[in-house]
Structure 1
Amino acid sequence: MAIRPIDIARKLNISTSSLRHYEEWGMIPKVERSASGYRIYTDEHVAYFECIRAMADGFGIWLIAEVLRKVMAKDADSAFWLVNEAQSSLHNEKLISEKTMQSIKEARAPLLNSNDKRDYLTINEISKETGIPISTIRHWEKVRLITMPRNEENRYRLFNKNHIRQILVIHALKTSLYSYTYSLDGIKEIIQELDYNDTEKLSKIANDFQKHLDQINRHQIRGVYQLYSLCKNLGLV
């Protein structure tokens, strides 16, 4: 039975142009055309559209497209592993969130002001301690989200434990604020004005970060449920 695009769009509260985009991106099975050129959507197409919408808030659109192409190839397990990888990445963000909260709890004393070289850490140690990739830390320095002194002799970056707190807070801000379409300059301005001794302000940032992750986790669970339901209805599981 053919289903009109406008009826699907109304059901999912999206535009008919969105349906066409999903089709163009290869996210649904091939759509037949009537003699007059109109698209002939079926219940199977509707099931794919429902899955896309359920996954949209928890996963990136290009990942969803890749997942659904696996489904259309009748390879449900590969689709599930792609989703699992995204969930694993989110779980890593949760671990970083916990480190951020712990760092702030331990920050009742002011930031260190020590020139003792024994206090310095390598960028590898900082990355391991925070869970933030070395490449990301270097990029933040390049765009001046974080500033660090350098050894005058060998020009190596001089990290200390203060940077652990700063890097974790910057990550929390960037992750949660980007979801509200802040520009890089906007985030940079917030970071430059931030007092890293203000534990009340830092705690709010950390809590907002965790709430953001909680919301994404709920969206992902909903999306995974719909994906599994789609595969089950297609007889793939």
Structure 2
Amino acid sequence: MLVVAGAVHAAPACKGTLYLTLFTSSMSQAENIARILAKHDVKATFFLANEKTVHGDYSLDPSWGEYWRARVAEGHTFGSHTWDHGYFRGDLEGGRVRYVRDGKTSVLDAEGVCAELKRVDTRFRELTGRSLDPIWHAPGGHTTPNALAAAKRCGFGHVRSASAGDLGDELPSDRYPNRMLLERALKNLRDGDVIMMHLGIRSRKDPLAPMLDPLLAGLKSRGFCFATIAKGPA
């Protein structure tokens, strides 16, 4: 089911509504996924972090400005995935939180948490002229009460997916082949689920991204519509 503070925009007359979320990661499949979305006229919610791509640059570098401007023009929505793609690993007194990035632990206060989220917004506006929607997703889905409270105070509501929504594109392709993951998703997804997929995963030898085409076709044939997540805290 959908877990987000606020509301969503959904199309009427559907047997069910699903919410496709896409995460930056290596960006190796970014163009392919954009083509598939356009083919099926599906709007997604992108969560952005400044991650190193397969081209040696970073996903929020000016070199990706054209890509993000095109997605804005298509009518997708966009949230923060933190600037450094660090992991929130526990709360401390005074509203602080442990934040782990590249194996190094730092301590963020509420302002530091907000800065991690808002830095993405600032860069996205520089690249596209559009602000992020007031939503975020913690890397790995790992949140803490202090991190959630700090994010809410600076205007960001957290979005997380149900287990059925994780398509498994981070799993090894020799043990979890594409066809298996496709069939699992088609079988298990239910009304209100948030689907998670990355714009490229380095560790997976056989990218799952091409399976997005039959997945969207199959879900639509079952009467599902797709909507974006657009609003944060009430």
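Quick check: -9000 is what I get for helix-only ellipticity at 222 nm (-39500 (n - 2.57) for each DSSP H run of 4 or more, over all residues; to 500), calculated from one of 1, 2. Which structure matches? Of the structures listed, the value fits 2. Taking mean count of other Cβ atoms within 10 Å over residues 39-46 as the criterion, the highest value among 1, 2 goes to 2. Distance in nm of label points 7 Å out along Cα→Cβ at positions 31 and 47 was computed and gave 2.7; which structure, 1, 2, did it come from? Matching structure: 2. Once relative contact order in percent (Cα under 8 Å, 6 or more apart) is evaluated on every structure in 1, 2, the highest one turns out to be 2.
Comparing distance in nm of label points 7 Å out along Cα→Cβ at positions 71 and 167 across structures 1, 2, the highest figure is found for 1. Taking Cα Rg over 2.2 N^0.38 Å from the coordinates of each of 1, 2, which one would give 1.33? Corresponding structure: 1.
Read-outs: derived from the displayed coordinates by stated rules, not from any lab. Here the structure is a predicted model, which means the values were calculated and not measured. Cβ atoms are built from the backbone, for glycine too; each structure is taken alone.
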